[in-house]
Each structure stands twice: as C-alpha cells, then as structure tokens.
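Okay, got some structures for you below.
Please treat every number below as a calculation from the coordinates, not as lab data. These numbers come from a predicted model, not from an experiment. Cβ atoms are built from the backbone, for glycine too; each structure is taken alone.
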Structure 1
Amino acid sequence: MDRRKPGSKHHLITCGAGNPLAAELTAANINDVTRFVALVDAVPPVRGRRGRPRRRPASVYGDRAYHSRKSRRELRKRRVKVRVARPGDPHGSGLGRKRWVVERTISWLHQYRRLRVRYERRADIREAFLTIGCCLICFKQLQRTGSL
C-alpha cells in the first residue's frame, strides 16, 4: 500500500479514435478501481445516428488496475460490456490492441508540460489544465479529419 505517494493520476475514457470522452484527476495514492464506475457515468451523451443520444459506452476496456467484482456488477446493471484483465491472468490476452488508444491519448496529454509535471498545488487549476488539454486533442483530431 503506497499511502504517502505524492502526485496525481489522470483517469481517461476515450472513444475508438482516441478522443477524450471523460477525464478525471485524482491523487496518486487512490486506487484506480474506486473511480471506475464514476468515470463511466461521467461520459456525456454522444450524438451520432438519428434518434436518442447514446448515454453510455457499449463496452469499456481497461487494464488490471480497474478489475473488481463490484464495479463489473455495477456496469452490467447499466448494460455496459466490461473487458478488464483479471489480475491472475497471463499477459497476452489481446486487450492491448484496444488499450493502446487510451495510452496514446494519455501520451498526447503529457506532451503539454503543465500536465506532465505538476507545478500547481491546487487541484482545481490542475483539472482546468486537464480539460484544456482534452479540448486541444479533440480540436486537433477535428482538424486532422477535415471536419472543421
């Protein structure tokens, strides 16, 4: 247990293209699994096809840090398919083919120095920079696809 670990973590949910849908900042000593369901609930309605906007993702992929029976149960109640590696399973489960999108988006976020190194003491300022970083990633994705 690393109760005194300094710093902060970025928790992120992205779409298949790597656009951030929900981001959260927590202390580094908080277990990842405690914020899993809240992060999925933070995804805003996404407009797409005609009809009612989608409220939740159809499936969620995560690494071993997000595994817990309680969170799986909660997400199944919300009709979200959960694909999270179990701690005892050997590596090579194939989840890496989907997870690299999130890792790439986190590396895009950490290209901004204010997010890579923590200079601010206040969490609200840090969260504001995290939101600005997510907006810049979405803006660059829109420019790249020619949607603007």
Structure 2
Amino acid sequence: MLGHKRRMGDLLIANDFAGMEALFTAFFASIPADWYRNNPIARYEGYYASVFYAYFAALGLDITLEDASSHGRLDMAVCFNGQVYLFEFKVVELTHEGRALPQIKARGYADKYRAEGRPTHLIGVEFSRKRRAVVGFAVETLPM
C-alpha cells in the first residue's frame, strides 16, 4: 500500500488522470471476490467512494465529503498543491452511464471554488457493481 500511496501523490502532483484511473482500476481488481460475498454495501456508491476517500485521506489531504452548495452535494472535494479536484461517483447499475461528470457541471458544483482562482478539475468516476470495477473516468479541467 505504501507504494500505491506514493504513486497517488505523484499522480496528483503531475495531474496524471489516466494514471490515476489505472491505479484505481488495479486497486479494485485486487480486492478479493470473497469480500463481496454477502456484503450488500458493495452494491452502493458509498462503498466505492469510501475506497477513493481512504486513498486521499491516507495522504493527509484537505478533503470535504458531501461538499454542500446551493446546488446540492458533491461527493468529494480535494484541495491539494494549489488545485481543486471535484469528484462525483456513480454506480452504473443505479443510473445511466456517463452521468457523473455532467452532474458536476449541470449542478455548478465548481461555482463556489471559482473565486479562489485555483485550477479546478472535475472528475466523474463510474463503477459497475457487477464487474466490481471502475468503468468510467472522465475529467475536465476548468479554465482559470
């Protein structure tokens, strides 16, 4: 895990989102199938989101979960290295594919961060509970 932790820090510093997707894809693939047996939490968004949270929390980053605004609640905001990373998580069996990133944009979750003048990255992550994997990882960086 220590190697994964260092790798995540390096990926964030470089804003290497393809590398971040590969890291999380590999990590979810390493979770034993038996851990899903008789475990109803693995059917829900919160299970997958908690894995992302644990990774970022292990780095000691500034994290806000269920980041509330006048438009609703973003799943997770991470502030690091003078930048903002806004995450929305979806389970594709519970909603249509391709909905995570558009939700961030449609609900204006980034609006409250715009006045800070920091680079802001919108990241929509989608999971499949059947495949037990990351199946979508869309990123858009807002102009400053």
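Points worth noting:
- A value of 23, 23, 15 for semi-axes √(5λ) of the Cα gyration tensor in Å, calculated from one of 1, 2, originates in structure 1.
- Ranking 1, 2 by mean count of other Cβ atoms within 10 Å over residues 60-67, the structure that comes out highest: 1
- When FRET efficiency 1/(1 + (r/R0)^6) of positions 116 and 132 (r between Cβ atoms, R0 = 25 Å, to 0.05) is computed across structures 1, 2, the figure 0.95 traces back to 1.
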